[in-house]
Structure I
C-alpha cells in the first residue's frame, strides 16, 4: 500500500532535496559572501504556490550591506540548485552573524 501524497507534509525525495539544498546553501562562498548556516522549510507563497523559504546566515557585510551583484548571484545560485534537485522556487532571507536574528534562529 502506498501513502497518500496529499496528506504528507513532503515526500521523501523532497526531504532529500531539501537536505541537499540546505547543504549547498550552508557551504555557499563567493567574493564578499560566506554562508555559515541555513534553515529551510517548504511553504506556500501568497498565491498558494509552493516555495522553499531559506533563512541564510552570512558573515557580516564589509560595508553597510552586501554587494548587490553578489546577492543576486547568491539568489540565482540557490534558485538554480533548487530547480536542479526538483524543488520549487526559493525565497531567501539573509541574516548577518552579528544580527539579533542570528542568535534567535541559529543559537
Structure II
C-alpha cells in the first residue's frame, strides 16, 4: 500500500508529485480512470497538490502511481538499450578511425 493513515487529509509529498508527473502523460489519466472510476480532475488536483489525499481518491492516486512506475521502468529499459546501441556504434566508429590512420 502506498499510503499510511497519517497521509490522508494532507497533500501528497512534493517528491511523490514530481515522480508521478515526470513519468505520466495526459493519456495515462484514461487508464487510471478506467481502473478506479476516479475522475481525471480529482487525480490531477491531488497529484498537483491542489487537494488533499482522501480515502475516496487514494485508489485513483495509487493507480496513477502504478502507471508512473510502469512508465519509469519502460524508460529505464529503453535507456539501457539505447546506451548499448550507442556504445556498439561508437566502438565501430572508433575502429574505423583507427583503421583509417
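Here, each number is a calculation from the coordinates, and none is a lab measurement. Just so you know, these numbers come straight off a predicted model, no measurement behind them. Cβ atoms are built from the backbone, for glycine too; each structure is taken alone.
Here distance in nm of label points 7 Å out along Cα→Cβ at positions 48 and 72 has been calculated and equals 2.2, so which of I, II was it run on?
Values: I: 3.4; II: 2.2.
Structure of origin is II.
Among candidates I, II, the computation of relative contact order in percent (Cα under 8 Å, 6 or more apart) that gave 32 used structure II. So helix-only ellipticity at 222 nm (-39500 (n - 2.57) for each DSSP H run of 4 or more, over all residues; to 500), computed for just one structure, reads -11500; which one of I, II is that? Label of the source structure: I.
Looking just at mean count of other Cβ atoms within 10 Å over residues 56-63, which of the labels I, II belongs to the structure with the highest value? Spell out each step's value before the answer.
Values: I: 15.6; II: 18.8.
If we compare mean count of other Cβ atoms within 10 Å over residues 56-63 over I, II, the biggest value is for II.
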